[in-house]
Structure 1
Amino acid sequence: MRAIVFDPDAPRRFAFAEVAEPVPTRPEELLIEVRAISLNFGEVSHADNADGIGSVPGWDSAGVVLTAAADGSGPPVGTRVAGLGWSGGWAQRRVLNSANVAVLPDDVDFETAAALPVAGVTAVQTIRGLGPVLGRRVLITGASGGVGRVAVQLASRAGAHVIAAVGSPQRGAGLAELGAGEVVVGLDGVAPVHGVLEHVGGTMLAEAFHLLLDGGTLIATGSASGPQTTIDFEAERMMLKRTTIKSFMVSWPVGEDLQYVVDLAGRGQLDPQIGLRDSWENLDGAIDALLGRRVPGKVALTLG
């Protein structure tokens, strides 16, 4: 079958190749025919973390069940699904654990579905990690990205007053309409907050942490900015603040959380904010746009 593989000699470190057909090896696994995939900044910018030359990357995908799970779990053959896994998604066919897929409502197309697994699951689980947010001030950094735009919608839906932090005024377009109570460029002048969903890293992580009120929590999902930073925890202690910082890891299985966001999308209550729709044949251009931060939200590619 045809797939996108890790190739360190390719201009963008990914290339098309013919690879072996995936085969379910566990009773709870199913095989899907992939119709659409999504690119995430982390998997593209950290290509060297792939499983090796010739390996098939890809976290997000959506398609149709070709072979149902042998143990009877999961949806039957012919069902439209979205799924999440840490590899194998950028191919014509993919094996997934049935506990990590969601059935698509009729009104959700494959591109929309493919844009939801990483962004939706991360947003749901990080907001849940903050605890009750009703009436609380929640800062979301990197709010213009794929995860950030979904998190703004879900946090607002949960009753939070959302402060969406972006890198430029242009990147903040549309965030107020998604539910952000404040859209800010940088963190200067931002009033203290009860919780932070931190998607940028670097100095932004330290600045956001020091904005926490007593009892507040920051959940860090990654380091899109690249550089490391130092946090002065002693300064927090001297201010008599009890604050918490957590590093986010996905809690598996993700099927229930994925089904939740897919169903919201089906009811028109969640928009994955696809900023670029294209064919996977134009992979290089999509990667350039994503890494060049020219895409507000998600990149979704269809398989011809």
Structure 2
Amino acid sequence: MPVQESIIPMPSGKMSKTGPISLQVLRVNTREIGESNAQLVDALEAALNTNDDALIPQAAKRLADQLDSTILTRDDPADMESEVEDARYNVYTTLLAAVQLVPAGHEAHYRLALVLRDLAGLDGHPAWQRLDGFAICNRDAWQDPTLSLESATDPEIHERWCNLNAFLAILLSTGAINWRELPIWELRDGLEESVEELSQEGKDTRVVVATLWIKHAGKFIWEHSLSGKPENLDETDSRMLRAGELYQGQPGYSRDRWDFWKRRLGELRSHVSESRSSAIDEAIETMTELESKS
């Protein structure tokens, strides 16, 4: 499959932050990325700072070349396969650490998502096609701080969690991944479960994460909500896409569930910090806009 030359336009008003991104903390703190080398961090930093949509295909090719250089050629195919897996894990772990340093709403998330979308379709780079292995690495990074007492009061950990969700929502919107369960998981945690027992930081984070999925992957969620047929879900999908305690509807995407999320956002204004209320307003506005276009 050739590199996709068409560029998905950056949604108007969706990316509110600009400016260069530095990954220096990953260079000096190897605990964040294991054994990753400086060249890999340099390649990711360059991709994050691609400042022209027209350069996205070239950035994807440069990143692929740099990633391939992390895999040493072996005579034994078994050794090669193992090395590819190790290299992929190293790359994706570093990438996921990097995107957590980029503020939610920064255009660098959008541009890296497009680079990865093109990377997944490049000919001549089989190790990175379809982003094989990325889901496994993401599961390792999927550490919700609102579920941990140890990180409940650390604002930096909460911010990184929000940043990670923002990036994956954008990546989903590009079509590079098709993880339909992720939006439901975070909308369920933020909007379908009680937040009464959470700390204020926890309440804010749960709700903000839900709004980030609506803001950046709202079109995906809306289209699935219109076409969702819960009755056709198998047992595994029904369990994975189940409803939270406050929503009495069926699992999966549906218009009824969409409407519940929208109502619940309005109800949660009184539960979040004043500084977070604008995120709720923006999410509701996004939902209303999507509804008006149907």
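Any read-out appearing in this document is the output of simple, stated calculations on the displayed coordinates, not a laboratory observation. Computed from a predicted model, the values in this text were never measured in an experiment. Cβ atoms are built from the backbone, for glycine too; each structure is taken alone.
Can you spot which of 1, 2 the value 59, 41, 37 was calculated from, given it is Cα extents along the principal axes in Å? That value comes from structure 2.
A value of -18000 was computed for helix-only ellipticity at 222 nm (-39500 (n - 2.57) for each DSSP H run of 4 or more, over all residues; to 500); which of 1, 2 is the source structure? It would help to have the intermediate numbers written out before the result.
Details: 1: -6500; 2: -18000.
The correct label is 2.
Comparison across structures 1, 2 (criterion: FRET efficiency 1/(1 + (r/R0)^6) of positions 122 and 250 (r between Cβ atoms, R0 = 35 Å, to 0.05)) gives the highest value for 1.
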